[in-house]
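Trainee: These notes open a run of structures that come right after.
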Structure 1
Amino acid sequence: MFLRLIFLFLLFYLVLLVVRFFQSLGQSPPANRRPPDPLPRKAMVKDEVCNTYIPEDEALKENKNGRVYYFCSEDCRKKFLESRENR
């Protein structure tokens, strides 16, 4: 009796798999492309003091000796300027 139940369950499962297979044949395959990002990506820059990355358009900038340095906050900018003065 128990073996018959197992057999019927397996038979039902196989029929279910066959039905799903034939249903999937009629459907179009999913697109492999991602949808475009709604927001443009921003360039990230590294803060010289605390080593965090921030969007370039939100960063504070300091030009020293022809090089542009970026900072996440006024505190980091001040620490950088103080360390440069002590050198």
Structure 2
Amino acid sequence: MVNIGNLTSDLRKIQQQAKQLQEALQKEEVIVERNGVRVVIRGDQTILSIEVDGIVENRITDAINEAVKKTQELAGKKLLEISTKQG
């Protein structure tokens, strides 16, 4: 038999760890420079800036961030579909 209390406690711990990981990743930055392009991205995959030959390209940054968000939403939907089918 599954102990619901233990399962709930474990789920809370996992949620808390995921939140801590997300917060930690938001504080980290990675900078890549190659062929005149400079990209600054946070650990949570949010692009902070893109420069091409010294010119800031906010349109590119915004488009990529929107694309990443849509792929994350898609992943969430797929995970829900999979978990619903198995449950």
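Nothing in this text is a laboratory measurement; each read-out follows from the coordinates by a stated rule. Values in this document were obtained by computation on a predicted structure and should not be read as measured data. Cβ atoms are built from the backbone, for glycine too; each structure is taken alone.
Trainee: State the single structure among 1, 2 that was used to calculate distance in nm of label points 7 Å out along Cα→Cβ at positions 33 and 65, giving 4.9.
Mentor: The structure behind it is 1.
Trainee: State the single structure among 1, 2 that was used to calculate relative contact order in percent (Cα under 8 Å, 6 or more apart), giving 18.
Mentor: This figure was derived from 1.
Trainee: Identify the structure, out of 1, 2, from whose coordinates P(r) over Cα pairs in 10 Å bins from 0, in percent was calculated to give 15, 29, 28, 16, 9, 3, 0.
Mentor: 2
Trainee: Further question on the same structure: Using the calculated result -21500 for helix-only ellipticity at 222 nm (-39500 (n - 2.57) for each DSSP H run of 4 or more, over all residues; to 500), pick out the matching structure from 1, 2.
Mentor: Source structure for this number: 2.
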